[in-house]
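The next part holds the structures, each set out as structure tokens.
Every number here is computed from the coordinates shown, using simple stated rules; none is lab data. As the structure is a computational prediction, the values presented were derived from the model and not from experiment. Cβ atoms are built from the backbone, for glycine too; each structure is taken alone.
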Structure P
Amino acid sequence: MTLKTRSWVKKRVKVTAKGKFKLAKAWKRHLLSNKSSKAKGRNKYGLLVAKAENKKIRQQLPFA
């Protein structure tokens, strides 16, 4: 059986150098003028996926 990569995962998840998975946080795309700079700053960096979710992501990204 052929291994396939899930398209939604490859578009949204990056793999770090140590093999962890990183996602972008939500609420940073538009309507930013009415958000405080503090709220935008908290949202600045990516979010590491929880260890409990790593197995699911690894199965959906077999070639990462």
Structure Q
Amino acid sequence: MKQLLRSTFLIPAMLAALTLVGLVAALFGGGGFDILSWLCLGSAIAVIVLARIFAGARDQN
């Protein structure tokens, strides 16, 4: 049961943590914090796009 919960919530928890870091970095602003915030917030979008691409490829097979 514990392994099932870990495998289910690991990636969403990591994305939530990255988003939180990105939002906090955006609040601090300035140079490196801006780059960090864009990278962290863009990671969630990248995961969504990759999931859609792989789901589309899987549906075609």
Structure R
Amino acid sequence: MPNPKRRHSKSRTRQRRAHDALTAPQFYLDKDTGEPKQPHRIDPKTGEYKGRKILDVKEEV
């Protein structure tokens, strides 16, 4: 296993770690139901995307 020959500086380490921050997932509130949804996803309950029917959804028993 290769080991570093020299120690990395604090600034170099912090520059690398600057991209490790977690981001909150994006969502929007649906106009019809008012519940939060992820953008660019098919609605699993209705099977619609951008107002068009994409999937046939089976009703739960």
Problem set entry | Ranking P, Q, R by relative contact order in percent (Cα under 8 Å, 6 or more apart), the structure that comes out highest | P
For this session: Have a look at P, Q, R and say which one yields 28, 18, 5 for semi-axes √(5λ) of the Cα gyration tensor in Å, as calculated.
Result: Q
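Which one of P, Q, R has helix-only ellipticity at 222 nm (-39500 (n - 2.57) for each DSSP H run of 4 or more, over all residues; to 500), as calculated from the coordinates, equal to -3500? Walk me through the intermediate numbers first.
Details: P: -9000; Q: -33500; R: -3500.
Clearly, the read-out refers to R.
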Exercise. If distance in nm of label points 7 Å out along Cα→Cβ at positions 11 and 35 is computed to be 5.1, which of P, Q, R is the source?
Worked result: R
